[in-house]
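Any read-out appearing in this document is the output of simple, stated calculations on the displayed coordinates, not a laboratory observation. Since the structure is predicted, the reported quantities are computational estimates derived from the model, not experimental observations. Cβ atoms are built from the backbone, for glycine too; each structure is taken alone.
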Structure P
Amino acid sequence: MLGRLPIAVAAAFLAVAAPAAAQKPEDVSRVESAVVELSKLKRGSEGQVAAHRRSAQAALAACRTKGSGWARVRKVRDASQRNAYARGAKALWSKLNEVAAEGAWVEVYTPHFERFLRHFDAPLSDPVLQAGIDAQRERLAFNQAAYSFGTCATFNKLMKKVREFKIGGSHGVSGDYYAGKIYNDFLRYVSRRQQAAARAHWGSRYDSALTAARDQLKALGGDEGYANYFAFAFKG
């Protein structure tokens, strides 16, 4: 379009457009620049994420049905208790497999997230935007705590809880009760550990901070797409 305009008219157009573009606050420009870079880094790492996921899940496959944890289960002579432990172990392994899959993107993207945050070693002047950056720091800490334990080491460590209960000379209902408590520990382990990560590093206040920062970016004249991306940038 400018190429078809007389030089004088084009110059006048640019003279008007330049001040308008320059009015975007520096804080907004800094955030948008970091968001663009992060988006490119994440897109460029998709193949690496897939490779890490395959590797992590292949490693976890080593304890799907064998290994020291399963050896403990199979040593339990009482069929009822042994079956309860086996069901719990299968459920635990399945949940750890999900953690391993999520842990792949956390592992690959963490250097990109850290690079993003280094752009803000010098704090932003806008307190709402700075609160959003602080929330992203906590999001990274949550990701690392919530998706770092999908391994056979975790599985086999938990299997050390397995034991055969014989109360009053027989297995019976009492033995099943105690074995059932361990079964429930296996079922709840992943959710409890991730809840602990959330208590330590996440919460509604950080969600609210990200939402407020997103809305502030838009209010200050930032690009809507970049603002929306910012709120979800530290997810997979």
Structure Q
Amino acid sequence: MPCTLTYADDTVVLENAEELFIAFDLTPNEADLELLTQIKDCIEELITNDEEFLMLLKQVLGQKGMSKKPFLQMFGEGLQKVITRGKTLNVALAILAREEDQQYLIDALGMEGIRKCITGLEDLAGCLEWLYGKMDEYFIDMVGWEYFMHFINNGEDLAMVVKYLEEREEALLIEKMGWPRMLECIQSPRDLFNVLTGLEGKNEKALLEKMDHQKLLQVIPFEYQLQEICNRQLTPTDAALLMEKYKTGRGE
């Protein structure tokens, strides 16, 4: 199907994504909605892969903070054909400046589309890094908590995830995983430090309370390692409690 585009008495026939990009680049952003209307029936013929999609997503409706939802809506469920990799999903979420745009993207991809993209922890963490407000929880609900958690197998994994979550979302993760599995992830001083760095407020205190004498001895072979964690990460009160647990088992 020929894809024609008319602006200011000039008409061009577009054959590929590069030509479409040039058309948007040469016209003012204020004209983007008008141009999108003209190509709505052939958008999937012009934009056929991840690279082309990201190239146009960055360009179309490019005013700072402007919603890109009209561009996304042109694909509908066809977004699954042009967002097929975790890196593409990460970058797309980073480009979208509004929660409602991110929610539309998540809804359009659905559980199946997102799971096809998320094949490792880096893909998952990359999404969490760029999701705004309540979109973290919304995203995890969509992908499924069990699917989300099967990427978390050790302290490094756990730390990578919690650093991008808000306190409420951390609490939900802890509830879903359960403390035995959470504690099992923490096997070294570095694990403990990095997880404490990511956790916020009540969740950090809850972890300290769950770290009993035996677990501390298992995770931290030498007292100086615990002292470093206390000095760099904890309040004096929490540090004193943890040291007391480590030395004598009291305070539990």
Structure R
Amino acid sequence: MITDEKRKGRFTASGITRLLAEGTGKTRINYIIEVAKNGLGIRDEFSTSDTRHGINNQINAFDFVVKNNFDHAKWADEYMPINDDCGASPDVLVAYDNNVCPLDIKCPTTIDNYIKQIADTKNQYYYQVQMQMMATDAEIGFLCYYLTKPEVFGVEWKEYPMPIEDRFKINTFHRNPEAVDRILKAVEDAVPLRDILIKKMEDAILLDEIEYFYEQKKHMKFRDIGYSSNPFNVKEYYRVGDDFYYKVA
């Protein structure tokens, strides 16, 4: 599994599209907040049935699909730095054309999701593989889709009846210099903002749950720092456990 210490406070391939997000900027800011918290050793645990399904079935995809399509495939799932501020964690490293290349595995939960994803790769996955190529210094990267039936609590599990050769697809991507430049520029621009937030979080006023409860019950002035329109300009942060707040007037 990924060693948290290696990726502490770094921008990663799995979150890069959030950093590249356009629009109001909230998606980008909230990702920078998440990375700043991670720089203090705080890791937000967020899990959905889709992510759990993917994690639970990656090894099966590796054993049943990847090994049969690539020689010398090696399970990796280890953080690999691109520079001091970002990196990637390819699921698998494969030998291809005398080079070591990254391969990422996705396990869609439904037939419809599988069909959609193999027909049109999400930007999230495309940029994720681009960062994995950057981390491995490869010119080619792969994305493996593997369809397997989710488990349902209380229901006997049975695999989809279609043969396995009809339930996977491997996409090949070439390193895109424009994507690489965009990623590196986004990280470069985000680093000073991350550092501002880390300092503010380190200097946060500590409240225990009892203090927070009665203050919030009385005044309702604390809001999660992610709701601030400009968390970089907030003067005082308040910390309750692993959560950060600011006061509204």
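Ranked on distance in nm of label points 7 Å out along Cα→Cβ at positions 191 and 207, which label among P, Q, R comes first with the largest value? Write out the running numbers ahead of the final one.
Values: P: 1.7; Q: 1.2; R: 3.5.
When distance in nm of label points 7 Å out along Cα→Cβ at positions 191 and 207 is computed for each of P, Q, R, structure R gives the biggest number.
Thinking of P, Q, R, which structure, once mean projected area of the Cα convex hull in nm², for residues 119-198 alone is computed, gives back 4.7? Working shown, then result.
On the way: P: 7.8; Q: 4.7; R: 9.0.
Structure Q accounts for this read-out.
Given a value of 11 for relative contact order in percent (Cα under 8 Å, 6 or more apart), calculated from one of P, Q, R, which structure does it belong to? This value belongs to structure Q. Which of P, Q, R yields -12000 for helix-only ellipticity at 222 nm (-39500 (n - 2.57) for each DSSP H run of 4 or more, over all residues; to 500), as computed? Only one of P, Q, R returns -12000 for helix-only ellipticity at 222 nm (-39500 (n - 2.57) for each DSSP H run of 4 or more, over all residues; to 500), namely R.
Comparing P, Q, R, where is volume of the Cα convex hull per residue in Å³ highest?
Working: P: 144; Q: 122; R: 156.
By volume of the Cα convex hull per residue in Å³, the leading structure of P, Q, R is R.
Check the numbers for distance in nm of label points 7 Å out along Cα→Cβ at positions 63 and 103 across P, Q, R and tell me which is largest. Intermediate values should be presented prior to the final figure.
Values: P: 0.9; Q: 2.2; R: 1.6.
Top value of distance in nm of label points 7 Å out along Cα→Cβ at positions 63 and 103, among P, Q, R, belongs to structure Q.
Match the computed value 3.3 of distance in nm of label points 7 Å out along Cα→Cβ at positions 55 and 135 to one of the structures P, Q, R, and report its label. Of the options listed, only P reproduces it. Upon calculation of FRET efficiency 1/(1 + (r/R0)^6) of positions 31 and 215 (r between Cβ atoms, R0 = 30 Å, to 0.05) from the atomic coordinates, which of the structures P, Q, R produces 0.00? Going label by label, the one that fits is Q.
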